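Asker: Below are structures written as structure tokens.
Please treat every number below as a calculation from the coordinates, not as lab data. Computed from a predicted structure; not experimentally measured. Cβ atoms are built from the backbone, for glycine too; each structure is taken alone.
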Structure P
Amino acid sequence: MTTRASNALAHLVQWWERLVTTLNLLQPAAALAARIYVGQAFFMSGLTKIRDWDITLALFTDEYHVPFLPPAIAAPLGTAGELVLPVLLVLGLGGRFAALGLFVVNLVAVNSLQEVLPAALQQHILWGSLLAGIAIYGPGAWSLERVIWPRVKHAFAFA
């Protein structure tokens, strides 16, 4: 390899290292943004459901066909999931648990509707992808579990 090619390759490697370092610095903010974005969508849906419980029950009876659960159980269970899990997700407290729970809520929502409009389906795919990423990689450095978990491990002497 010529000196010129070696220098070009060295510069390319240095540039790549700087880019990776910069992207790594953005990871906590990106994870927090994803948690807030998805959490807000599900939380707002939960708030809509508790505004008029009779309409919610009617929707679960007539429109949403949740598999294996009667509407009287599916409605409060889904609503509770949409109100509690997003708070945990945004705080990053039990972030993987919350992400997996909302992933299931998202799947049930898509599967329980007879017809899903293409734009709505795209939104559910985006939410599912973000939730899968949080479940796999964790809630990120800017999360309560990053602060609390080391103390819990130490307090109970977990290895």
Structure Q
Amino acid sequence: MYFFRTRNFAFENSAVTTNLISQVRNQLDASPTPRHLVEFVAKQLSAASFTDCTDTNSPGGYLSSGFNKRSGSIVAWRLGSEKIEKFRIIGAHTDSPCLKIKPHPNESRLGWQILQVEIYGSPLLNSWLDRDLGIAGHAVLRDGSVKLFCTATPIARISQLAIHLDRE
């Protein structure tokens, strides 16, 4: 039996904890980009009876719970049944350090196809080297609709320079 401690709580390694960890892993696996995370959270909120107010300017009436999403952001609320004397706002960011593909990324050098990327945030770059990588993001179609995508299998790799060639 294992215990781990968070700020104010100690959890026993039980079925409840295992289930919670499984849920977090599923969320992380389903959310390679901020837009994917927002879609995942929106589905969870809809399943919990929150009203999706994304495509309306005004929900038209009193809503006790709802959400609104735009690109990689989501706002959700739940109102109590009593008179509001105070309220809490909780926030979190949906982005994380990554390598973003540049707008015109294709380049060919010495017979190799190269995909140009730019650094977003402060990733630990060495952790990206010599491992299989996939690509995830969104595509805007001609009709203006947005489709999320994520490669099912790895399609890229960033090779680390051999140690005898990297003396600096």
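Asker: Out of P, Q, which one gives 4.7 for distance in nm of label points 7 Å out along Cα→Cβ at positions 79 and 119 as computed from the coordinates?
Answerer: Checking each candidate, the match is Q.
Asker: Sticking with this one: Upon calculation of helix-only ellipticity at 222 nm (-39500 (n - 2.57) for each DSSP H run of 4 or more, over all residues; to 500) from the atomic coordinates, which of the structures P, Q produces -5500?
Answerer: That value comes from structure Q.
Asker: Can you rank P, Q by distance in nm of label points 7 Å out along Cα→Cβ at positions 15 and 143 and just name the one with the largest value?
Answerer: Largest one: structure Q.
Asker: 1.9 is what came out when distance in nm of label points 7 Å out along Cα→Cβ at positions 23 and 95 was calculated for one structure; which of P, Q is it?
Answerer: P
Asker: If percent of Cα pairs over 24 Å apart is computed to be 49, which of P, Q is the source?
Answerer: Derived from P, not from the others.
Asker: Ranked by relative contact order in percent (Cα under 8 Å, 6 or more apart), which of P, Q sits at the highest value?
Answerer: P
Asker: Here distance in nm of label points 7 Å out along Cα→Cβ at positions 87 and 103 has been calculated and equals 2.4, so which of P, Q was it run on? Intermediate values should be presented prior to the final figure.
Answerer: Working: P: 2.4; Q: 3.8.
Corresponding structure: P.
Asker: Identify the structure, out of P, Q, from whose coordinates distance in nm of label points 7 Å out along Cα→Cβ at positions 111 and 151 was calculated to give 3.9.
Answerer: Value 3.9 for distance in nm of label points 7 Å out along Cα→Cβ at positions 111 and 151 corresponds to P out of P, Q.
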